[in-house]
Structure 1
Amino acid sequence: MNSQLSKIAQDTNFFLKRYINKQSNSDLMSAMKYGLFPGGKKIRSKVLIDIGFLFSIKYKTLITIGAAVECIHAYSLIHDDLPCMDDDKIRRGKPSTHIKYGESTAVLAGNSLLTMAFEILSSRNLELNEKIKIDLIKKLSECAGHLGIAGGQYLDLSYEKKKISKHRIVEMEIKKTGKLFSFCCAAPAIIKKKDIVEIKSFEKIGSQIGLLFQIADDLIDFRGNSKLAGKKTGKDNKKGKATLISLLGYRNSIKYCNKIIKNINNKLNKYGKNKNEISDTLNYILKRER
């Protein structure tokens, strides 16, 4: 698994560095690169490639789409770390972008990465027809905006130090984290021009993978080692964050995650051995230490 993730990370970063270097330089470029590279483990891209494998989509195509996803992810982390949001000073083992470059520059760098994602999806590098590109851009826009990442972050902040129901926590975590995974699972079906029912089915699988990822992330914060995690741990409890761990407890949260994995595997059984890659990725998501 680690070798696969390393290859995907290397290939994605290579694409992004080459793409950025072809653009005209600007005063924001340094902060953009700082927030984007090295860019974490690329688990979202791994999920995209795993699902793409079920549909026999070219690796190069998936890397290009994954690069757009990683731009969205980096933008969201830069903004989440801001003092007006989660106020995190460490990200991926180094000072957060706003600590390194200042708040205003961090906001603008995040905005630039957000828009660069759509540049990538509309570029000639992505060898797909224009209708499919438009559908991908529309879906990613929905997942990044008020119905997705931005809306989920708003709920996350507004739920602090409040008693929140399980249903509302799940809804928040699916928006905050699940929607980007939802795009990663829907994109291959969109490329293959599947009907709306099948696309929606993969969107739901992605939402569940995102929920699994968020709970696993909260488990790391709960038990975690800051050095391994690359960020400060134990902060959710201090801030009174609404998480499933705070509601269900540690052990029951792990059981909840195992149930999610089982349900996803059952839905993908019809793909036979081809689903082994995504199954391994799901287990990795739950058991990772950072």
Structure 2
Amino acid sequence: MGRTVRAALLQTDWTGDKGTMIDKHEAQAREAAKQGAQVMCFQELFYGPYFCQVQEPEYYSYTEPIPDGPTTKRFQALAKELGMVLVLPMYEIVQAGLYYNTAAIIDADGKYLGKYRKQHIPQVKGFWEKYYFTPGTGGYPVFDTAVGKVGIYICYDRHFPEGWRALGLNGAEIVLNPSATSRGLSEYIWKIEQPAAAVANMYYVGAINRVGIEPLGDDDFYGQSYFVDPEGKFVGNQGDPYKPELIVRDLDMDKIKTVRDRWAFYRDRRPDAYDELVER
């Protein structure tokens, strides 16, 4: 019998405050568990607004230590209760003035497995992220979870093929890509980049985006969250472009080996010929 993982994504809108945003995500995790989900990923900076549309120090208040902060602890208890792997994209503080865009990975028994820190930080109109985030440290870890080997690649990271490849080389079977991206800037490549990365690296990708217009901006987040398989095919329908939606899909994990035996990209790559890729 083949191995199947039931996976969930949540695309949702800003409630107006951190407490109710966290409550909403807990409620949706419980609903996903009722539907049999074994792993779930929330959207980028899940408990706050996407504040990078402005540059104001007041939004540093959304930071928490990871894993010792209250949100990590709360969802560790929830993961253990539900028996579900949870990926929590949050705003991490190390010390005053040193902040990261980070995702914490919690295993199905509630154990904190580690974190991924967003590596590529944009600085363009409406996405003033260098004001808030230090470029990630810690490379491209893959976490050995109850559902298999899971990697994280956050929002703007997805434009850089090198990290997708590093996650594949590190053994990823599922890569989750939580995002906050707006219609006017990136919608035209939303359905291209992640499927292409899934094909090039022969794993599953879960792409998550917010929905709605938030008070700090005038452009809307376009949702359309989805899972895509190692052949670049959508697993079921994409999420709604305007409304909150819980996406729950069954991932046929045996398909990874089938595709990798067909296309031996890892065998045929030429790292000895790629010196130029690590030069400015």
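Couple of notes before you dig in:
- Test item: helix-only ellipticity at 222 nm (-39500 (n - 2.57) for each DSSP H run of 4 or more, over all residues; to 500) calculated as -22500, pick one of 1, 2: 1
- Label whose coordinates, when distance in nm of label points 7 Å out along Cα→Cβ at positions 154 and 266 is calculated, return 2.6 (choices 1, 2): 2
- Structure (1, 2) behind the derived value 117 of volume of the Cα convex hull per residue in Å³: 1
Bear in mind these aren't lab numbers, they're just calculated from the coordinates by the rules spelled out. None of these values were measured; they are calculated from a predicted model. Cβ atoms are built from the backbone, for glycine too; each structure is taken alone.
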